[in-house]
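Below: a set of structures, written as C-alpha cells.
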Structure P
Amino acid sequence: MSYKLAVFDMDGTILNTLQDITNAINYALRENGYPERTIDEVRFFVGNGLHKLVERAVPAAAGDEDIERVFETLIPYYRAHSADTTKPYDGIAELLAKLKSAGVKCAVVSNKANAAVGDLVKDYFDGLFDMWLGESPEIAKKPAPDMTKKVLQTLGFKESEAVYIGDSDVDIMTARNSGLDEILVDWGFRSREFLKEHGAKRIVSSTEEVFELITE
C-alpha cells in the first residue's frame, strides 16, 4: 500500500553511529576505571537509550552510583564527539529526497538524546525531515509508542497511513506497540537472521526497496 508518512529510526537505520557510540562509552568506562567494550558488544547494547547502554556496558558488580557516574561522564563526551565518524548509510539522503518529492512526510524518532538528534538531523539531513523526536523526560522511550503517536498527532495522520522503518528488535516492538506497519533494514546494527528470529515481516537490503514499499 502507499503510505503518507514514513517514521524512521536513527541509529543503524539512517546513520551509522556505531563507532562514535563505541568510542564514547569506552571513554566513559576508561575514565571510571572499567574495562572497555568491543564494537560488536556495543552493537548489541544500543537501542534503548544511552543510560541503558551504560547499564549494559559496565561490569555486573557496578552499583547504581557507579552507573550514574559513568553516565555523567558519557553525556558531555558524546555530545562533543557524536559526529566524529558518523555518516549516513548509502542512499539515505536520496531516499528522503525522493519521498519528499512523492509527497510522503518523513520523521525521525530515536532513543538518542533529543539535542543530539536535532544536531545530527541538521548536520546530515537538513530540510529532509518534517519532524524529529529524541529522548527527553517528557516522553517515554521506544519501544513505548509515545514518540510515534506524538508524530502522528502532530503531523495529522492515522496509524494506517504511516509506516515505521528500523533496524532492530526494539524497532519491531515499537512499530507493533504503535499499531504501524514495519519495514526492517538489514544494513544496520542487527543481522537479517537476527531480525527474522525476532519476527520481522518485511526485511530489505536497499533504499530502493524501502522507497518501493512506501510508495507502491
Structure Q
Amino acid sequence: MEKYLPIIKNSPLFHGMAEDDILMMLNCLNAKIVSYDKGDFIFYVGDTMSSLGMVLSGNVHIIEEDYLGNRNILSSVTAPQLFGEVYACNPAMKLKVNVVAVEKTYVLFMNVQKVTTVCTTACKFHTKLIQNLLAVLAKKADELLTKIQHCSKRTTRQKLLSYLSQQAEIAMSNSFSIPFNRQELADYLSVDRSAMSNELCKMRDEGLIEFNKNKFKLITPAK
C-alpha cells in the first residue's frame, strides 16, 4: 500500500490529510488493491458495489452499452481519480453501466459504508473524508453536465469543437493531449467514427486544428 501512497495522497478523497493519517484511514476503510488486464470488466451492468474504486495506474472506462452493442463512453478514469461513488453509497442500486480496464490497471477499493456511517474507531478524520467525498460527487455531476453540453450540439463539428475547446481550457494551452483514441472519442461524443474522422480532416484542411493521434492543437478559437 505504501508504494502507491504518493498517488493516493493526490486523490481528492484524501485532500488535506497527511500520509500517516491516510494510512490510518485506509485501514479503517478495509482498503485493498486489485489488478486488471487490458479488456477486463471490473463491473458489469446489474452488479452492485459496496466499495468505491480509485485508479492507481492505468485507465478505466465507464461505458453505457445498448442491446445492439452500441457503446457510449461516459467517462475515462485515470490515477488518482475515483469511480463508482454513487453506486457504492447505495449498495442496493444495480449498475446501469459497465466498468472496463482499457490497459493494465491497478485499482484501490475502499468500503464506502465506512465513510458514510459512524466510524467504530471514532476516527478524527472521518468528517473530513465525508466532506471530500461530497466534493468529489459534486465534481462528477459537473463533468456529466459538461459531457451533456458536448453531446447536445447539433453537428459532429460542433461536438468536436466543444470538446476540444474544453480540453484546451483544462490544459491552459492550445496544444494538448486527450485521453481517447479515435474510436473512443467517437463513443464519448456519441457520433459515427467515420463521420467524425472526415470532419477532423476537414477541420485540419481548413486550418482550424492540427492533430497526430491523440495530440491536438487548436489553431483558432472555437466559434
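Just so it is clear, none of the values below were taken in a lab; they were calculated from the coordinates. Source: prediction; values computed, not measured. Cβ atoms are built from the backbone, for glycine too; each structure is taken alone.
Quick notes on this structure:
- Label whose coordinates, when distance in nm of label points 7 Å out along Cα→Cβ at positions 19 and 195 is calculated, return 5.2 (choices P, Q): Q
- With distance in nm of label points 7 Å out along Cα→Cβ at positions 171 and 187 derived as 1.1, matching label from P, Q: P
- Which entry (P, Q) yields the derived value 35, 19, 15 for semi-axes √(5λ) of the Cα gyration tensor in Å: Q
- Source structure (of P, Q) for helix-only ellipticity at 222 nm (-39500 (n - 2.57) for each DSSP H run of 4 or more, over all residues; to 500), computed value -14500: P
- When distance in nm of label points 7 Å out along Cα→Cβ at positions 131 and 155 is computed across structures P, Q, the figure 4.8 traces back to Q.
- Which of P, Q yields 1.00 [FRET efficiency 1/(1 + (r/R0)^6) of positions 59 and 179 (r between Cβ atoms, R0 = 35 Å, to 0.05), calculated]: Q
- Comparison of P, Q - label where distance in nm of label points 7 Å out along Cα→Cβ at positions 91 and 163 is highest: Q
- Parent structure of the calculated result 20, given that relative contact order in percent (Cα under 8 Å, 6 or more apart) is the read-out and P, Q the choices: Q
- Looking at distance in nm of label points 7 Å out along Cα→Cβ at positions 75 and 107 for structures P, Q, the greatest value goes to P.
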